[in-house]
1. Quick check: 12.7 is what I get for Kirkwood radius over Cα pairs in Å, for residues 280-327 alone, calculated from one of P, Q, R. Which structure matches?
2. To which of P, Q, R does the computed value -8500 (helix-only ellipticity at 222 nm (-39500 (n - 2.57) for each DSSP H run of 4 or more, over all residues; to 500)) belong?
3. Tell me which structure, out of P, Q, R, gives 21.4, 81 once Rg and Dmax of the Cα atoms in Å is calculated.
4. Assuming 2.2 is distance in nm of label points 7 Å out along Cα→Cβ at positions 104 and 128 as calculated from a single structure, say which of P, Q, R it is.
5. If distance in nm of label points 7 Å out along Cα→Cβ at positions 264 and 312 comes out at 1.1 when worked out from the coordinates, which of P, Q, R was used?
6. So Rg and Dmax of the Cα atoms in Å, for residues 88-199 alone, computed for just one structure, reads 18.2, 51; which one of P, Q, R is that?
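Read the figures in this text as sums done on the coordinates, not as results from a lab. The shown structure was predicted, so the numbers you read here are calculated from the model rather than taken from an experiment. Cβ atoms are built from the backbone, for glycine too; each structure is taken alone.
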Structure P
Amino acid sequence: MARRTVRIAMNGVTGRMGYRQHLVRSLLALREQGGLDLGGGDVLWPEPVLVGRRADALREIAARHGLAETSTDLDAVLADDSVEVYFDAQATAARPEALKRAVAAGKHLYTEKPTALDLAGALDLARLADRAGVRHGVVQDKIFLPGLRKLKRLVDGGFFGRVLSVRGEFGYWVFEGDWQQAQRPSWNYRAGDGGGITADMLPHWEYVLHELFGRVTAVTARTATHVPRRIDERGRPYDATADDAVYGIFELRGGAVAQINSSWAVRVHREELLELQVDGTHGSAVAGLHGCRIQHRATTPKPVWNPDLPTGDRFREQWQEVPDNEEFGNAFMVQWEAFLRHVVLGTPYRWDLLAGARGVQLAELGLLSSAEGRRVEVPELVL
């Protein structure tokens, strides 16, 4: 058996997502299981090199997990020929420049989204990476979640017939930071720092809709800043200059219409933080992060609405749970595995920087739609 070590510069692991999902639940989890099986007896061993601005925080994380290398000098890490992959989970505003430096150093790229602050920057990154001949990938974790993988199984099996519509609800209440600490960093609410739920979530909805139902061809959106004043990590009040909610209508190739509400100012009254209902001519499904329920047309009841009487129907009890039928790994880890195989073995991988640019494009056009109060067509992107 041959063990191939791949050294990965990880920038942004002091943040919640970079630390929990990418370092602990993905790369360290791969190490705990003995590495990534490449087939033929070969194993890939990921070796993280922690990069960031806060040396003490990096050293504490490294000591906690028995890692050897940390650095606050990104250029020095990128100059190290033994580092093959650069991963970025920084705040959005810092990401494009770091990715460009990594491309110039010849590193393969794997990055959180959005990949840039605007479409021009996202396309520029994709072109630079292609010209440099490096492999590149963008985190698109939600399509690897158990609930959405079950939904994809239904789509591929023809369960829905012709898909008519998709309705989604995402979000939760993010505390203002005064009497309870906020669950999200304050930069998320500052437009100048790349904040805003439109920039954060519309890239997710682009790839979810694209992968499951077809490319988004037009968007009509309305953004809002429902909570205009918040308290930052140091206890100082600040004005929220970025949107904390976006209500979108997305027209899809093939004629289906998707409506998705995203909000950090909503209290949850649903089974999961994300729920998508898909209605088709032959059946419907409601999928969350983990579960998925269905109702086929042959078992659809015929309710009659009488405003004078309360209904006796228990509508949720009339749906059937979709079985797992397989073991679903952590969504972030599953995509890390696919990307690392792509880097080492050259296996096909379609979630690249062009796919990331489509997400930035949809967010940009969603903001334009809201600002101008109109429907905006979404052109197909090519490099």
Structure Q
Amino acid sequence: MEDIAGAPQCPAEAAELRDRVAAFVRDRVVPHEPVLDAGGPEAVTTLRQLQAEAKTEGLWALPLPSELGGRGLPLRSYAHVAEAEGASDHGPAALGSAPLLDALMLWCHGSPGVREQYAERLVAGDIRACYAMTEPDTPGTDPFLTATRAVPGKDDGTWRVSGRKWFISGAADADLVTVLARTDGEPADRDGLSLLLVPSDARGFRVVRELPVFGASGQWEIDLDEVVVDGDHLIGERGKALDVAGERLQLGRTLRCLRWLGQAARAFDLMRERAVTRTRSRGPLGGLQLVQRHVFESLLALRTTRPLVYEAVARLDAGLDAHVEVGLAKVAAARTLQQVADAAIQVHGAAGLGPDTALPALFRTGRAARILDGPDELHITSVARRILSTT
């Protein structure tokens, strides 16, 4: 990976873990990416084997709460590890850090029954969870228009949830789905949204279809038809979903930024290797000034983006508001991944378009990142409004 200039010094507790995780992803996860990308039974078996190896080597669930069986690595330390494991899309799942957001949400906002029933099993990798917020006919940037509704059951303390959600990562394999639903008021009301934890084996829950992103699997659409959910599966307070979601979104976006940095560094390394080793009749490819420009611009993007991401990490780790920092980091990291992957493809030529390198997947992730998890325009306007309101 490209060196980590631009980041604060890695804490001693994380330096060795970062290097071990980087080696695990490079030597164990990356060789299996074609199988993991394809999905299906073979991918499940392969992932389970990688997870068992991560547990054996003491690399499992590094950032998750120690009370639940994780390593409890604080964010300021885990950030450096997250870059290393994020070099592959499958790194977080293989190393057990993928459920961090769901585990923290259940630990902090779930009922005692929910925590006891699910939290430790989630951290152990025995069950999977996902998060369902956006809807086909509702702008994803405007949760107040959420049409999915949850109504109280008849004197039994349950909820009945109906609606449709889409672009949900991992929904096909999830055991639990956290669903944003309206429990009070009407669409466009700013109050009345709640989060409910829905078991995927409940009657009325259905996976509708897969939604490939530029041909890649992993995103799904689901339908909920009068799904009965126990009353204690309400996450947080009734009508206060956006408070819980806000915590989740800031941390989640920052973690994704770190992982995108890891993938951008991987693309940079591939480009650098190609420029040095690929020869023409007049010498190495790296001798061309236009290739040198690709290298320079890519390194500049990495070095200028990394401090923005770590500024967001520092504020979140200190418990401070980080809306501006996360917004800046999210836009910058998504752009950087797309830019560096694109440059690496250009330097590789036709080889960069085919299946022999990770570059098509890295470029796809970078392009999708500028829309998923909040489009660039949302973060740009949100940050600008906050800055202008303080002047």
Structure R
Amino acid sequence: MNASESFVLAIGTKKGLWLATSQDRKQWSFSGPHFLMSEIPSIGIDTRDGRTRIMVGVRSEHWGPYVAHSDDLGASWTEPEQGAIKFPEGTGAAVERIWQIYPDAESRPGVVWAGAEPISVWKSTDGGEHFELNRGLWDHPHRSEWGAGYGGAAAHSIVVNPAGDNVHVAMSTGGVYRSLDGGTSWEPRNKGISAYFMPDPNPEFGQCVHKIAADAAVEGRLYAQNHHGVYRTDDNAENWESIAEGLPADFGFVMLTHPRRAGTAWVVPLKADGERIPPDGKLAVHRTDDAGATWKRLDSGLPQSEFNAVLRDAAGVDSAEPAGVYFGTRGGAVYASADEGETFTEVSSHLPDVLCVRAAVVAGAPVTAAASA
């Protein structure tokens, strides 16, 4: 790591946000809670243009959902007028929860995507200050048939290719939708992904895909963690194939991919939809380095008795070398690995239910801000 770089770790919970900084990914300095007693289901850390902007989707029981951002590691927060995301007049809809905040590529500074409930996708061109509803997806003829997952009607995954013309969105429930024109038009792309709980187990859409992520080095390759099922596509989501063999279970929520290396992805298996606990009550991350042909169990430093689940966005990777892997549990424990999951260290415990974890390499020496709300 460059001596002028450091790390930031953001942890969103049911009762607020915690921020941590580190120079070595071993010792962390924490601030928080920020937004105490508000739910933080989504976080985006934008390190483009030489700055670090932390964006959070806040859900206040009193004020409702909104997007706040900080350019000084939480020392101060800006809450845009109208909450940054608001449905236009005439839609008859109101935002319930912001499920995803996704900064776009380095070549498109200022562009930030968001996924929300009810199922909708939004785009900002000013760094998350204001977002515009994607009408192509909102007006899609399938929308009336999309259902709510157990946690709500979520547009929870947004993946944009380097050129910006190819966009994939995953939703619960609805499945994977793809746009080849930057988000103007959308088509379902779920061939091979099972929906065993429906009358037709192989429908065009309606799957409960839990999370998707793109392979950083192979164009057109994506991975999916489904409601039972782990999949890969090598043809831009035209066809999906199972890569669950070798895992202790095919249920779970997490899907992470390496920031640079082809074929590397991480999942956190849970026993089943009816038993949302780690298999045998033993928490472990599983990594593939060959695009799902084989999987390696990684549990060094993790508790051998754990019955809390890890939610879809309660895990993240940084862009360091080697890549860091981070995740939090519904029991409030947060774990960090500086060696791609080979060994983990508990960096925080007894937090509220962890909903979202994001980490990034940032410029400059680490400075932890004082707690704010």
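1. Values: P: 12.7; Q: 13.2; R: 12.3.
Corresponding structure: P.
2. On the way: P: -8500; Q: -15500; R: 0.
Value -8500 for helix-only ellipticity at 222 nm (-39500 (n - 2.57) for each DSSP H run of 4 or more, over all residues; to 500) corresponds to P out of P, Q, R.
3. Numbers: P: 21.9, 74; Q: 21.4, 81; R: 19.0, 57.
Source structure for this number: Q.
4. Numbers: P: 0.8; Q: 2.2; R: 1.6.
Computing distance in nm of label points 7 Å out along Cα→Cβ at positions 104 and 128 on every structure in P, Q, R gives 2.2 only for Q.
5. Q
6. On the way: P: 18.2, 51; Q: 14.9, 48; R: 13.8, 44.
Attributed to the structure labelled P.
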